[in-house]
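In the part that follows, the structures are each spelled out as structure tokens.
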Structure 1
Amino acid sequence: MKKSIYLFLALFLVSFFAHAQVTRLRANQDESFIKYKLTHPLHEVEAVSNKGICIVNIDTASKEIKQTLVEVPVTSFDSGNSNRDSHAMEVINAIKYPSAKFLSSNIVYKGDTLIISGAMTFHGITKNIIFDATQKLNGNKMEIDGSFKLSLTAFKVDRPTLLMMPVDDDLTFTVKEIFDL
């Protein structure tokens, strides 16, 4: 009797772990990007980087992401104006804080929508954030699109000014990550 219970338990565990096999994928940097938008009363600035690293742990059977890590060098953002980009690097003290990093703690699926929560580290400060993203599967590709806002003052960044008017407090980030399955 004991042998059959152990055999049943062993088969159950093997079956469970076989269905919950997780693999690690890295986003294709040539197709992926992270973009931020900064708004000032007189204009908007967008800067983009394709130098970020995005790694996901994904359940191979269900194609659900279990965890993600994203890290981007802050100096890799390009707005098309090198003077503006240099000033932005001064404002966020890029020498002391060379990267921004996000590590998920929980991902909840609601259809194709992911509700992602985790720790965002920017300007030397870590805060918990929650944002939505979408997941699209197309053949051997998986695309994740999301956006979120970060408060400059919450991360102790002095808001830049132009003509004595400060930029809006929120930076809006847009993320597109493409993975080969």
Structure 2
Amino acid sequence: MEIVKLDSQKAIKALRLGMVLVCPTDTVYGLICDAANKKAVEKIYKIKKRPKNKLLPIFVKDIKMAKEFVEINPKQEKFLKKVWPGAVTVVIEKNKSAFRMPNHKFVLNLVKHAGPLAETSANISGQPATTKIKEVLKYFKGRKYGPDLIIDAGDLKPAKPSQVVDFTGSKPKVLRK
């Protein structure tokens, strides 16, 4: 488990090699990996002890990238244009992943150069998400499975995980405020 300061080139290279990273976001510290790399995605589930039935959201750089995965209707697109980039994750189709365009220059640069990123908060399932780097390090210290690289941006501004909006029903439904 290597710890580095904000280093885009090292992070992009690690993502392309199939590594799992701890990364600062516009909300809390997150675990990220190449969304197309099944082994890396599996590793996030092991690290986090996340139930397999809970899909991992995907960071995208824009609405166009999200459309590569799911069909977005004009009403949904209008909503996304209002809230992205930002702390809003959307579920567009049942049993498909959720998507978010973070309002974070560093993360958007990673997505731009490494492609869509599977993501989740950097904690063990059931534990609180955090903006404090020391808490992140404590979560993964001495565990059998841990992230390959930690991007240490110090303590982030206090924030909550993103809001989650479900568009799979007849009306949008807020799953997490």
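What follows is calculated from the coordinates using simple rules that are stated; it is not laboratory data. Keep in mind that this is a model prediction, so the values were computed, not measured. Cβ atoms are built from the backbone, for glycine too; each structure is taken alone.
Overview of values
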{"item": "For helix-only ellipticity at 222 nm (-39500 (n - 2.57) for each DSSP H run of 4 or more, over all residues; to 500) computed as -5000, the structure of 1, 2 it came from", "result": "1"}
{"item": "If mean projected area of the Cα convex hull in nm², for residues 29-100 alone is computed and equals 5.1, the structure in 1, 2", "result": "2"}
{"item": "Structures 1, 2, by distance in nm of label points 7 Å out along Cα→Cβ at positions 117 and 149: label with the highest value", "result": "1"}
{"item": "Structure (1, 2) behind the derived value 21 of relative contact order in percent (Cα under 8 Å, 6 or more apart)", "result": "1"}
{"item": "Structure responsible for 16.5, with mean count of other Cβ atoms within 10 Å over residues 37-44 calculated and labels 1, 2 on offer", "result": "2"}
{"item": "Value 1.12, calculated as Rg/Rh (Cα atoms, Kirkwood Rh), assigned to which of 1, 2", "result": "1"}
{"item": "Origin of the value 2.5, where distance in nm of label points 7 Å out along Cα→Cβ at positions 21 and 125 was derived from one of 1, 2", "result": "2"}
